[in-house]
Structures are given as C-alpha cells and as structure tokens.
Structure 1
Amino acid sequence: MFEEIKTALEEELDVPTELITLDAEFINDLKLNSLELADLVVLCEDKFGVEIEEQDIHSLLSVGDLVEYLEARADR
C-alpha cells in the first residue's frame, strides 16, 4: 500500500521521490496544501475503495498514518 501511495504522490502531486517516506508529514515535509491533501484523500478513496471519514482526515499527518488507516479499513 505504501508503494501505491508513493506513486500517487509522485505522479499526481509532483512530490519528489526522495521525500516520500513513512515518517514524512504531508504539510511539514512534503509541503502539500489543503487542496492537494483533499486530492490525495479522493485518490486513495478511489484506489482502495475505502471511505476516509472527514473527522479522521485531520489525524492523518504522515504517509505512515495514511498507510495504517487504509490498511486497517481495507479488510473490512
């Protein structure tokens, strides 16, 4: 799942590959703005068939947080 998210960040949001790690924070490290974060949420929802709850979005600070969130819900 990490590799798929990494690819989406690279291809859709033009984030440099070397910046994308599990610990990378979307705002502080990857410099994503709120519109780009919204795009990432939609991409992940479409790709993984998981709805990301609006109240949960604010707790997803890093790539690792997003991976864990999606993995936990993908099996449901």
Structure 2
Amino acid sequence: MSDSDSPVRISLGFTGGQVLPARVRPAELARLRELLGKNGGWHELAAEGGTVVLDLTRIDYLQIEHDDHRVGF
C-alpha cells in the first residue's frame, strides 16, 4: 500500500450534534465529498471498521485530519 492509498482519518458531524469518526481510503473520501455537494440521499461509506450507511441530508460537516509526521511522544 502506498502513502497515497493510506487511510485518512475523518469525522462526520450530523444534525443534532453527533460525530462519527472513521478511517477511509482517499478514493472513498473523494467519492463522499463529491456526493455531499449533491441532493443527498443514502450512501454506503466503506470505512476501515466496516461499512457505514449515511443519510447525506443529515451531515453538517466533514473534517479531514492531516497527519503531521512527528517524532517522540
């Protein structure tokens, strides 16, 4: 697996305040971002821990975490 295919940490924020953290492949993240700009509906998100079925009309935000390479604790 190359660095460009390594899972990315994301957090999905929903109406009502719930937050769902997940780790997804970059291609899956790109697909999700494309769908968020559309009319909504249901989407199956393939995450590291399993598949999550999302109601896209309930997502208020998507946070994408960027890993900084750190040395130490």
Structure 3
Amino acid sequence: MPHISVKMLQGRSEEQKKKLAAALVHALTEELHCSAQYVTCSIEDFDAQEWQEVFRREITEKPQEKIFKKAEYDPKSLL
C-alpha cells in the first residue's frame, strides 16, 4: 500500500517529524480514501553536502513526469 518517503535537510526535531508524518498520513488517507493502517512513512535527514547526491538521484535524474512538484531553488545554494 502507500508509502511516504520524506528526505530533507537535517535540523528538525523528533516531535516535528512525528507531526509531519501524522499530517502526511492524514492527507494521504483523505485523498486516496484508504485506511491509515496500510500507510507507512519514513523520514531521512541529510546534511547539505549529502543533499547534493540525494537531489541528483531523487530529483534531477528521475523522469520529470514522476516529479509532481518541481524544485524552485538550486541545491548548490545550500552549501
């Protein structure tokens, strides 16, 4: 069933991550009309240097039709 994967820069608290996961799961179950028992959510933190590789692999190299919200920044600006 649906799995939500969040990859982001480090710096958020565990409480923020728990709230984010709950909000994402809620939005997904509302939109897809499925039970939360079938949904999983992972959150991974990266520093700015690591993010360069994640951005390349997960965004730049993915087929653009798979990216539903495009980046509005240059990841190098985070270095």
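Data table
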quantity: For 1.5 (distance in nm of label points 7 Å out along Cα→Cβ at positions 18 and 42, calculated) the corresponding structure among 1, 2, 3; calculated: 2
quantity: Among 1, 2, 3, structure where Kirkwood radius over Cα pairs in Å as derived comes to 14.1; calculated: 3
quantity: Which of 1, 2, 3 yields -4500 [helix-only ellipticity at 222 nm (-39500 (n - 2.57) for each DSSP H run of 4 or more, over all residues; to 500), calculated]; calculated: 2
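Throughout, read-outs are computed from the coordinates displayed, never taken from laboratory work. It should be emphasised that the depicted structure is a prediction, and the values quoted were computed from it without experimental measurement. Cβ atoms are built from the backbone, for glycine too; each structure is taken alone.
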